[in-house]
Structure I
């Protein structure tokens with residue numbers, strides 16, 4: 001028991017280690033013969049302003065039509081948490097996430113919405129798309 005407690009309090013903490021080692025994991029699309037859309041909400045995204053260091057908060061929404069692969073949700077959660085302490089602009093982080101999502105699964109179609117909370121009476125929303133949506 002004492003050794004187990006010691007393992008959980010090692011610095012960085014176990015959750016921080018999981019986040020630092022995170023990568024987007026995918027699994028095989030369970031129904032490649034059907035065209036369907038998946039929507040994933042990530043409402044607690046954070047990063048830091050590269051100019052002030054102040055925290056930025058956003059709601060991310062990933063909407064996609066899979067081809068061969070589907071995103072594993074826990075890996076997405078850990079992956080986006082990796083940006084928590086990074087100093088990165090809204091535009092750069094949104095494009096980085098989009099690039100990583102495309103590289104991981106190469107979906108038929110992908111839309112990433114980033115809705116950043118207002119700061120100083122200014123808010124920003126970004127919408128990036130990839131591929132061709134099949135209706």
Structure II
């Protein structure tokens with residue numbers, strides 16, 4: 001049986017989600033961070049059906065890196081939000097760009113097929129210095 005407290009704990013944590021950053025411990029070095037979030041969900045603003053995706057975030061840090069637990073909670077905060085594939089991918093990109101100011105940033109929303117249509121939304125800027 002699912003413990004009621006555990007459900008409330010997660011719901012509370014997600015509702016307070018804020019992206020946090022840390023100082024980059026290797027600021028003088030170019031390196032790429034590649035994060036995959038395979039259980040991303042949001043809601044179609046037209047139908048109300050859930051959309052499922054893998055969100056992939058790749059960046060070359062400058063002065064800051066993202067704290068991963070805060071990123072997980074932030075991405076989970078979209079689960080009940082009615083938002084298009086294009087909008088949600090761009091929102092995530094904008095927030096990461098604003099918080100991190102990385103040398104390179106790419107956010108890819110790889111949405112599962114629905115109605116026999118597969119969508120891949122990619123937002124990127126900066127110069128990628130590593131592969």
### Query
Can you say which of I, II returns 48, 39, 23 when Cα extents along the principal axes in Å is computed?
II
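Once distance in nm of label points 7 Å out along Cα→Cβ at positions 61 and 117 is calculated for every structure in I, II, which label goes with the largest value? If you can, show how the numbers build up before the last one.
Values: I: 1.9; II: 3.9.
Structure II gives the largest value of distance in nm of label points 7 Å out along Cα→Cβ at positions 61 and 117 among I, II.
Please compute distance in nm of label points 7 Å out along Cα→Cβ at positions 29 and 101 for structures I, II and give me the label with the greatest value. Please list the in-between numbers first.
Details: I: 1.6; II: 2.3.
Going through I, II one by one, distance in nm of label points 7 Å out along Cα→Cβ at positions 29 and 101 is largest in II.
If we compute distance in nm of label points 7 Å out along Cα→Cβ at positions 21 and 93 for structures I, II, which one ends up with the highest value?
Numbers: I: 2.5; II: 1.8.
Checked I, II; max of distance in nm of label points 7 Å out along Cα→Cβ at positions 21 and 93 sits with I.
FYI, it's all coordinate maths here, none of it is from the lab. Remember, it's a predicted structure, so these values are computed and weren't measured experimentally. Cβ atoms are built from the backbone, for glycine too; each structure is taken alone.
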